[in-house]
Structure 1
Amino acid sequence: MIEVLIGGGLEAAFRYIISEYFNSRHRHNKIPLAIMFINWLGSFLLGIFVTIPLEEQFLLLLATGFCGGFTTFSTFSVEAVQLIQRKQYRHCFLYITMTVSGSIAGLMLGMLLFY
């Protein structure tokens, strides 16, 4: 349990830093790039962590704690709904499509690196 707690705490700081970086550089972008990138990166890392042989406590720390807390379906959902509310349907479709397909591709790429 402590491994999940530590991994989750690390991810929170890491996600905040990445979000601030993207938001400061891409403030006027119509698609929420920060969360999309975070979900891609988290899925890629998860692909690596579930493929390489790790002891259970490291798998809990890295896969469950860090990646589980780092990637964020809830924020992704909020941002997709906000795009719909602003009637930016094309951007919403692109955001959803790019996030989901990029996350799956990232996971597969991470797994392929060590499979």
Structure 2
Amino acid sequence: MSIVAIRGAITVENNDSEDIIINTVNLLKEIEKRNHLNKDKVISILFSSTSDLNKEYPAKAARNIGYKDSALMCFNEMKVEGSLEKCIRVMLLYSSNIDQKDVKHVYLKGAKSLRPDLNK
């Protein structure tokens, strides 16, 4: 058994609780689907969001869809001039037999620009 890190990000249209929750759920479900995840093997999920998203914690979305035993934590993303706005990023640590090279990282909506190499 090993631990792999799975990354992902999504942009949000509006700074409101509903948009933050809906988009975070969509991102997590897509990560689950592409990597065939079992929620019981998720060790932790770290969330960061840009400072223009301050109406809800993305971790609330994870709790809403069943991540009850995983450690969840939210941070503000570092502010860099000209960087992507209204963006939620995740790093999920997963206990698995998957090799790190076989992990499917997920970047959706405007966040695809963060990893164009993965979206060809």
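A few notes on this one:
- Structures compared: 1, 2; top value of distance in nm of label points 7 Å out along Cα→Cβ at positions 35 and 67, i.e. the largest, recorded for 1.
- In this comparison of 1, 2, the computed figure 2.5 for distance in nm of label points 7 Å out along Cα→Cβ at positions 19 and 75 is attributed to 2.
- When mean count of other Cβ atoms within 10 Å over residues 27-34 is calculated for each of 1, 2, the greatest value falls to 2.
- Looking across 1, 2, the calculation of helix-only ellipticity at 222 nm (-39500 (n - 2.57) for each DSSP H run of 4 or more, over all residues; to 500) that yields -25000 traces back to 1.
- At a computed 1.43 (Cα Rg over 2.2 N^0.38 Å, for residues 11-58 alone), which of 1, 2: 1
- Read-out Cα extents along the principal axes in Å, computed value 39, 33, 21, structure in 1, 2: 2
- Each of the structures 1, 2 was assessed by mean count of other Cβ atoms within 10 Å over residues 3-10; the largest value belongs to 2.
Just so you know, all these numbers are worked out from the coordinates, no wet-lab data involved. Note that this is a predicted model, so its numbers are computed, not measured. Cβ atoms are built from the backbone, for glycine too; each structure is taken alone.
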